[in-house]
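See the structures that follow.
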Structure 1
Amino acid sequence: MRVLLSGYYGQGNGGDEALLATLLQMLPSSVTPVVLSGNPQLTSLRYGVESYNRKDFLQVIKALRSCDAFVWGGGSLIQDVTSFISPFYYGGLMAIAQVMGLKTIAWGQGIGPLLRPQTRWLAKMNFAGCVNVSVRDRQSSALLSSWNIPHILAPDPVWALTSKPVTELANLPTPRIAVTLRNHRHLTNTRLAHLTQSLINLQTATQAFILLIPFQKSEDLGIAENIKSQLTNNSQILCLEDPELLKGAFQNVDMVIGMRLHSLIMAASEGCRCFAISYDPKINRLMEDLQIPGWDLENIPDDVDFISKTWIEFYQNSDKLSSDKVQSLKTEALLHQQLLETSLNL
């Protein structure tokens with residue numbers, strides 16, 4: 001069976017690459033994966049898979065015709081807040097696949113927000129036409145339930161992604177604090193300056209080594225370089241392309257200050273304490289589910305001393321997720337794998 005995988009792949013986003021790596025890890029061995037990618041050459045080289053340009057309509061149709069099944073491969077593909085076009089692109093692909101008679105699966109989805117009636121209608125039709133659906137949060141589950149669409153609810157698939165240690169970190173000083181900030185219209189120069197000064201204060205109080213980890217170079221690297229220029233030499237920017245290494249970078253890290261959803265999931269999975277800065281409802285959903293403290297980006301305190309004291313107190317007094325809780329989340333995330341096996345092993 002040939003299965004076409006569709007997601008935000010090949011765009012240099014560590015979280016979406018982690019979802020693809022997890023999906024490939026979970027697919028039944030009898031399946032031949034074919035991936036739609038923004039960089040098909042790189043995707044083929046990195047994962048050893050057949051890949052087509054996601055923006056080339058003729059290549060997409062060629063790929064669809066060559067496959068037996070179609071999978072929405074995880075993440076917030078179906079939302080119309082950050083992009084009005086996105087739900088129509090992914091929804092259009094799903095609709096074409098269903099018209100062509102492919103077996104369609106929605107895997108590891110975080111649905112919404114869907115603010116427009118057109119996108120809600122298309123999403124409802126897409127999900128209703130799937131043979132199986134899995135979602136990663138309770139709000140997505142509630143929406144599908146309101147549409148009477150059967151589905152399973154399980155933690156984000158990346159909880160189950162295998163990790164590899166990053167050998168170059170072995171000799172770095174400890175303790176370590178990781179930071180994963182991204183470009184956003186609400187991360188103003190003033191807010192970034194406040195966060196950077198607070199990070200300097202946190203480092204002074206804890207003597208921690210700071211790891212600045214861009215998850216998407218085009219959005220994150222400039223911010224990391226800005227912060228690095230103001231820190232002591234006891235810091236490093238760490239750019240990793242391999243999702244398993246990216247997850248492994250959080251091994252032996254004591255605390256993460258994260259905007260990226262999958263930085264928080266990876267860090268928590270590797271036994272790191274997490275403090276979140278939310279720019280999107282998906283971050284708030286994770287904060288609520290795991291009781292992760294943090295602030296909405298728009299409501300970050302203006303007082304540098306208050307931010308610093310909050311982070312220092314969190315560093316000194318907070319607890320990481322218990323090993324039992326982490327193992328439970330990893331085990332529950334394997335429900336996404338069971339869904340694939342049930343759907344594709346026929």
Structure 2
Amino acid sequence: MSPTRAVLCGYYGMGNAGDEALLVSLLQMLPESVEPIVLSGNPQATKQQYGVASYHRKSTFTILKILQQSQVFIWGGGSLMQDATSIASPIYYAGLMALAQQRGLKTIAWAQGIGPLNRSLTRWLTKQVLLGCDGISVRDTASAELLSSWQIDPILAPDPVWALQSDRVTGLETISEPKVVVVLRSHPLLTADRLKILIQAIGDFQAQTQSKILLIPFQPERDLAIAETITAQFKQCKIIVPETPQKLKGLFKQVKMAIGMRLHSLIMAAAEGCSCFALSYDPKVTQLMSELNMPGYELANLPANPQEITANWLAHYHQDQGLERTQIQSLSDRALIHQQLLSKIVTSN
């Protein structure tokens with residue numbers, strides 16, 4: 001019997017470690033009978049790293065040909081339908097979903113975080129393509145509530161990266177000091193003044209804990225400059241870029257605490273039992289903080305006094321032990337509900 005060909009569509013091949021982790025999670029959860037075809041910003045790198053067929057995400061002619069030859073189309077995780085950054089993103093993803101539905105493919109919106117949708121056009125587009133989907137799963141209650149208001153009943157389960165297999169990073173054992181990960185990203189809310197405050201707080205925190213600060217640029221194009229700015233000021237800082245999503249997640253098992261802006265830095269850290277402190281720039285991060293009772297700051301309300309931030313970090317560093325193992329196992333097990341949706345839709349006649 002010939003394999004089922006499934007087109008996987010997400011923010012892949014764009015140098016973002018969180019989205020690459022979602023792709024690996026999706027590939028691990030696909031039924032064995034499925035032949036994945038990944039739309040990527042860097043098809044060659046995607047082919048080499050994951051051993052799958054891959055084509056450029058903006059090649060219109062190629063995409064039309066692939067859809068004609070495939071049976072399933074999957075939005076593969078993340079906040080694809082949101083217009084906070086630009087209106088182009090939801091139009092692109094909705095357009096591809098609509099094309100797949102017009103051609104009779106089974107369509108799945110998988111592990112989605114819907115919103116923010118500030119424009120009436122993007123809200124309408126999102127609702128229309130979701131109404132045409134054969135299966136929908138979302139990763140947070142806010143997305144589920146939005147869809148419920150549209151009379152759409154999605155499956156709700158934790159982000160698939162909770163269940164991603166992790167691999168050990170070698171070399172960290174040579175660092176004798178306690179290790180603390182810091183993940184910052186460029187964003188309008190992270191103004192020059194706020195970054196200056198955070199850098200001073202990081203320096204004070206490092207001095208008082210005698211820790212080694214590991215800076216991880218999840219998306220080097222956007223994150224590396226900030227990491228380099230910090231390492232230029234403090235000797236006890238080191239930039240690390242793990243080779244795979246599995247090693248990136250495994251790294252957090254070997255550190256004492258994580259201070260993170262990016263959603264998947266916090267999910268990976270919490271999943272590995274690491275103590276977490278969030279810096280929220282987006283509702284999806286705030287939602288995670290609420291669901292896990294995770295301490296942190298809204299960047300818009302960041303204290304102006306670095307000593308106040310340092311004091312909160314120190315209290316967390318000395319007191320918090322991360323999530324209980326039973327809670328981590330529960331989140332990981334429930335994340336596999338996304339896999340059940342794939343099996344149900346993809347293997348149905």
Structure 3
Amino acid sequence: MFRANSRRGFTLIELLVVIAIIAVLIALLLPAVQQAREAARRSQCKNNLKQLGLALHNYHDNAKLFPKVCYAVVDNISPNSPTSPTTSYHWEGRSAQTLLLPYMDQGPLYKSINQRAWWDSTLATNGVSNRTVRRTQLAALICPSDSQFGSADRGNCSYWISTGPNRGWDANGNSNVGFAHINFSTSTADIRDGTSNTIAFAEGLIGDNNNGLYNISDLVRNQPLPTGAPVTFWTEAQLIAYGTQCQGGTGNQHSHSGRDWASPMMWSTAFNTLAPPNWRYPNCYSCSGCGWGDGLGVFPSRSQHSGGTHHAMADGAVKFITNNVNTPLYQALGSKASKDVANLPN
């Protein structure tokens with residue numbers, strides 16, 4: 001006699017239960033994996049800012065000054081500029097990040113820049129085209145959490161220098177209240193509020209290169225500044241009024257923020273501290289025909305991190321400042337010598 005085989009396979013119901021359990025475990029595991037990856041990206045992002053702070057101080061040791069926002073060029077080469085060799089151009093100049101290249105192990109790249117031509121020149125003098133140079137991607141200037149610009153222009157920049165609580169691209173001497181300025185240099189002696197209390201760099205978002213669709217990283221144009229708004233230290237009411245106004249102008253915007261580490265303009269390599277990090281309103285400025293950030297407005301720090309953005313202080317320390325930071329406190333941290341020292345809570 002043969003004994004019946006008592007073994008049997010899974011029933012359909014049992015198989016579905018096992019699949020359901022596995023799906024639940026995966027659903028529970030994926031957020032943890034994503035959080036771990038973002039934690040690693042944030043750590044790398046913070047480390048990049050620390051290295052940038054170190055480069056700042058090495059530059060200061062050599063030049064006895066910190067870099068300005070912009071270094072104008074005397075341009076008699078670029079086809080987009082007049083031929084007069086005595087004319088200086090700010091928006092075509094060099095960024096602070098460009099000046100820091102030799103202190104970021106990028107000496108050969110810095111030496112390859114054609115110093116006689118503007119930052120976007122396609123004219124290769126002595127075999128050098130600045131358009132080619134500026135498209136060099138530098139991992140040290142890109143936050144791993146940030147996106148990448150959707151074109152061949154890949155010399156992106158996630159870390160922007162601070163002009164403080166002023167209107168950004170402002171030549172007015174009274175606007176020289178932050179760590180950097182487009183016309184004036186700063187030394188450690190000028191930072192009377194203390195280097196540990198003054199913001200030097202912070203994160204900024206890289207744009208999506210899609211002018212047809214508004215994104216929070218975009219720059220809204222042609223929005224006149226609030227009547228009576230001062231050169232520096234706007235009130236919360238003035239910021240809200242301007243932000244609300246700017247929300248209505250999102251049909252006229254540009255989407256190339258952070259595209260070029262070589263560009264000296266606001267919203268590309270510089271920001272201001274009028275508004276807190278990840279401001280709920282658009283980046284916005286008054287210029288109607290400008291294609292970049294060479295105008296007066298609000299250019300806040302932004303990031304892909306949840307809750308705030310990383311900031312490098314003038315002493316090289318890196319702090320994570322939250323979106324809900326008190327606005328006067330944040331503006332105080334952006335100023336360098338206003339006797340408004342404001343320490344962040346531990």
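Every number in this text was worked out from the coordinates using simple rules, so none of it is lab data. Every value quoted in this text rests on a predicted model; they were computed, and no experiment measured them. Cβ atoms are built from the backbone, for glycine too; each structure is taken alone.
Observations, loosely collected:
- Highest-scoring label, criterion being distance in nm of label points 7 Å out along Cα→Cβ at positions 120 and 312, among 1, 2, 3: 1
- Entry that produces 19.1 once mean count of other Cβ atoms within 10 Å over residues 200-207 is calculated, selected from 1, 2, 3: 2
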